[in-house]
1. Given structures P, Q, which gives the highest value for mean count of other Cβ atoms within 10 Å over residues 96-103?
2. Taking 13.5, 41 as the value of Rg and Dmax of the Cα atoms in Å, for residues 144-271 alone derived from one of the structures shown (P, Q), identify that structure.
3. Given a value of -8500 for helix-only ellipticity at 222 nm (-39500 (n - 2.57) for each DSSP H run of 4 or more, over all residues; to 500), calculated from one of P, Q, which structure does it belong to?
4. So if we calculate FRET efficiency 1/(1 + (r/R0)^6) of positions 168 and 248 (r between Cβ atoms, R0 = 41 Å, to 0.05) for every structure here (P, Q), which label has the highest result?
5. Work out distance in nm of label points 7 Å out along Cα→Cβ at positions 120 and 280 for each of structures P, Q, then name the structure with the largest result.
6. Taking relative contact order in percent (Cα under 8 Å, 6 or more apart) as the quantity of interest, name the structure among P, Q where it is greatest.
7. Which structure, out of P, Q, was P(r) over Cα pairs in 10 Å bins from 0, in percent calculated from, if the result is 6, 26, 34, 23, 10, 2, 0?
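Here, each number is a calculation from the coordinates, and none is a lab measurement. Because the structure is a prediction, the values reported are computed rather than measured. Cβ atoms are built from the backbone, for glycine too; each structure is taken alone.
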Structure P
């Protein structure tokens with residue numbers, strides 16, 4: 001039995017060859033050539049180190065120095081490092097501290113960031129200057145920002161915050177802001193619960209320092225989203241007699257959803273691996289997951305355990321990103 005091809009239609013192998021020829025033709029060849037450096041860089045900087053780190057997490061990896069030369073020795077243990085991490089109370093306390101740090105930071109960024117974006121979107125005298133001033137903290141390097149807030153939260157009379165509060169007679173003695181004192185000490189049950197979550201005075205001080213630097217970029221991204229909303233929608237709503245709050249709920253929030261989802265994805269991944277600000281000011285005083293991974297690897301020499309914690313953080317970030325992306329896809333549908 002012979003198979004005939006309809007008139008005017010190419011056989012399957014001819015169609016594949018034709019598409020391959022088009023893909024490699026001069027119209028597309030520069031597209032692929034320009035991608036090669038990025039692909040090589042991605043493989044060398046991301047893929048290969050990731051594979052090496054995952055292999056390290058499956059072994060009892062140590063660095064042995066003999067005769068002034070270091071060598072890596074690894075004994076295969078499979079998933080034992082992951083089992084040890086997940087059964088460690090220190091990991092779960094670091095997990096709670098990280099969740100507290102991330103959730104509180106995101107709540108501040110969503111509420112305050114949207115408010116700043118709405119303000120920058122209004123027409124008033126000096127709006128351009130105001131936008132430049134708001135964006136300045138984002139230009140400050142992370143380490144410089146950490147040292148700056150270290151001077152602000154210094155626990156003696158020379159700390160900027162203590163000096164201001166003493167001059168205003170709001171406190172009588174300097175407060176050590178970077179300590180592990182619990183919040184809401186006057187309400188024992190609430191204080192114990194917040195302490196269990198990781199909400200100490202030091203942790204909230206870290207959140208303030210981090211938000212001072214990151215809120216501007218969040219506000220600018222949300223401002224970009226606000227400027228894509230047609231003004232005709234608001235004019236039609238005002239004609240219908242909708243209040244400002246009603247316009248915000250029915251127009252601004254839904255149409256700002258896609259850019260807000262992207263901001264949440266980026267900021268969640270950044271917050272889960274936050275390190276520089278906290279380590280610069282507290283060292284190991286606030287054992288969030290990134291600090292715990294660093295301590296296990298470089299203080300205790302447990303490179304396998306440190307890699308396992310890092311991969312667990314990566315898996316958590318991936319799962320959260322998938323949830324955000326699915327929600328974003330449903331909103332667009």
Structure Q
């Protein structure tokens with residue numbers, strides 16, 4: 001049922017997803033204007049009255065990450081200065097979620113800095129999907145809803161009719177999420193054990209824990225950037241006897257050259273959601289896009305109606 005009181009605006013990084021969410025909710029995308037001047041300055045302007053309303057601004061923070069995050073801050077500030085009752089930042093992909101800890105000397109905990117910045121400009125709530133580390137929710141003093149891409153990806157894989165699947169965590173850090181994915185699909189689970197010696201986004205596979213011989217190996221992870229991790233995993237899985245390798249990843253970031261590398265790898269198909277839409281290169285035939293507008297739309301509707309978000313993901 002349409003709810004005209006839900007005011008949804010789009011940042012420049014998530015215009016297609018915002019349109020899909022609004023179609024699911026049967027509400028219009030509200031008017032807003034964003035302009036980048038020749039010196040790189042970003043200007044935003046709310047195009048209609050938001051006084052006393054709950055506002056939702058949808059903006060992934062990727063390609064170009066810093067520009068899109070600054071734009072998001074300006075949007076939140078603009079809505080608060082226009083006397084919105086509340087402003088919820090819907091961040092389908094929170095890129096700085098990777099900066100969640102101080103694991104080397106003299107480094108910034110970037111996710112915490114971003115949390116502080118959003119709170120400083122007046123953000124009242126954050127909605128995101130598959131944070132790289134769930135503990136990032138604790139960096140905020142405002143509510144954070146971390147939605148799960150698992151259901152949408154799992155439903156699409158079921159629909160495509162694959163069986164004899166073993167779900168493979170791309171690394172030990174994603175093992176628990178892989179177990180959830182495996183339970184949802186009714187499949188066994190395996191874990192890729194690897195080491196990452198530096199920041200060049202390449203990882204060395206040490207071993208695969210679990211039985212993959214003769215099965216379709218389904219690699220799962222929260223994001224793919226260069227593709228190096230998935231490519232190395234896929235090669236190792238084929239050496240271990242997997243009959244086919246696929247992957248299901250929530251956020252298809254894809255840096256320059258990644259799609260070409262993935263296309264020439266052992267990966268037969270790569271499922272990603274539409275949480276990221278502005279990429280440096282067009283998608284290739286290996287990619288299967290899974291929409292998540294219904295998931296975000298339901299979350300927005302539940303927030304607007306003061307209903308539970310966790311109820312969306314009960315088994």
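1. Numbers: P: 19.6; Q: 16.2.
Checked P, Q; max of mean count of other Cβ atoms within 10 Å over residues 96-103 sits with P.
2. Q
3. Q
4. Across P, Q, FRET efficiency 1/(1 + (r/R0)^6) of positions 168 and 248 (r between Cβ atoms, R0 = 41 Å, to 0.05) peaks for Q.
5. Q
6. Biggest value here belongs to P.
7. Q
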